[in-house]
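There are structures below to look over.
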Structure 1
Amino acid sequence: MNIDGLAVAEILHQVAIDVEDQKDYLCALDGEVGDGDHGVSMTIGMRAVRRSLADLPNSYVPSDAFDASAEAYAAEVGATIGPLYEAAFAAAGHAARGKQTLDQTADWLDIYQAMFTAIQELGGAELGDKTILDSFYPAIESMRVSASENRDLESALNMAGEVAMQSARDTKDLIPLKGRASRLGERAIGHQDAGATSIAMILQSIAREVAKQ
C-alpha cells in the first residue's frame, strides 16, 4: 500500500463523486428538520474539490490534496457547512504535513482527530447536540482502538466507517441543540441528522478507496 499524494487525490476525487451521488438523500434528511439544502451545499463543495484536485501540479504530497480541498470549500460554499469543511480539510492538511505517504492507521487517526477538533472548535457544538460530531467522534474512537491493536489500515478504516454510519442513524434519538433543527426541540426526535450522515458517507468512501490502492 502506497497512499502518496496522487493516491490521496484519487481518494478525495471519488469521495466527492460518492457524496454527490447521495445529494437527494441528504437533502431529504435535512428537509425533515432544516431547510433541506445540505445535499446541495455538499455537492457544490465536492464539485469544487474535484476541480481543485485536477489543478494540482504533477508532483505533490498528501497535504497538498487536503489543502486544495480546503481552498475549494472556502471559495465555493457559503452555507454553514462550508467553513466547517474548509477548517476540517485545512486541519487534515496540517496533520499530514511532512509526510510522503499515509499508509498507517496512526496517520489517518491523526488526520481524523485534527478534522474533528477543527469542526468542534469552529462550530461550537458538543457531543450529543445532534451534529456531525456525533458520528465522527465514535469513528475516531474506533480508529484509536485499531491503532492500539496494530490493525491494518484497511480494516481500521472499514470499521470506522461502519461505526460512523451506525452512529449517524443513532442521531434519531437525539434532540438538536445547534442549527435550524434546534428550534424543533423534541419534535426532531426520530429524524436522522444530515451532517452526521454525510461525514459517515465520507469515511465509508475513504475506506473503500483506500482498499483499492
Structure 2
Amino acid sequence: MAHIPDGVLSAPVLIAGGVASAVLLGIAVRRLDYDRVPQAAVLAAVFFVASLVHIPIGPTSVHPLLGGLMGLVLGWAAVPAIAVALLLQAVFFGFGGLTVLGVNVFNMAVPALLMAALFRPALRRETRPRVVFALGAAAGGVTVVLTAALVCAALAASGSEYVPALGIVLLSYGPLAVVEAVVTGAAVTLLLRVKPELLAVGGVVDA
C-alpha cells in the first residue's frame, strides 16, 4: 500500500505531503547532474514497471519499491525519477492518485535519499564484494521499512480509524524488505563488477 489512493488521507496530510515533495523536487532539480539523466530515466522505467506488480498480503498489498537501489545509484536524482514514475502510474493506471501524489512521492523518495546519505560514503571506500553486498542489502531492506513507517504515519495522522490496522500493514512489508535486501545487494554487487562509477565505489569520484 505504498501507493496510497485518493480519498484516504486528510486534507492537512495531503497539503503537507505536497509541500514537502515540492521542496524536495526543487532541491533535486537544482542539484541535478544532467549526466545522470539517462540513469535516472532507466531506473524510473524499472521502478514504473516493478511497482505496478501488487501482491495481496492480508488486508493490504505490497509491491517492489527499489528505493534503496535508486538512492545508491542516483542520489538526489532519485526524487524526480520517483515523482515522474508515480505521476505516470496515477494517470495511466490509477495507481495512487493525483491529490495524494505528493505524499506518495515523499514516502518513497525520503527513504531513498536517506540511504544515499548513509551508504554512499561507505561505498566510495569499499571494493570487497561481500561488504558491498551487505551495504546494498541494508539499504534495500531499510528503505522498505522506512517507507512502510511513513505510510503508517500518514494514515495515522489522517484518522484514528486507521490505527488498529497499522501493525498489520507494517508486518506485511516484512517479506518485501527481505526480498528487496537480496535484490539490492545483488544489483549493487553486479554494478561493482561492471560499472563501479555508478556507485562511486573504490574511490571513483561521485558525479
Assuming 28 is relative contact order in percent (Cα under 8 Å, 6 or more apart) as calculated from a single structure, say which of 1, 2 it is.
2
With distance in nm of label points 7 Å out along Cα→Cβ at positions 67 and 163 computed for every candidate in 1, 2, 2.4 is reproduced by structure 2
Of the structures 1, 2, the one that -0.21, -1.11, -1.37 was derived from, the read-out being log10 I(q)/I(0) by the Debye sum over Cα atoms at q = 0.09, 0.21, 0.24 Å⁻¹, for residues 11-114 alone
2
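A short reminder: the numbers here are calculations on the coordinates, not readings from a lab. Small disclaimer: the values here were computed from a predicted structure and weren't measured. Cβ atoms are built from the backbone, for glycine too; each structure is taken alone.
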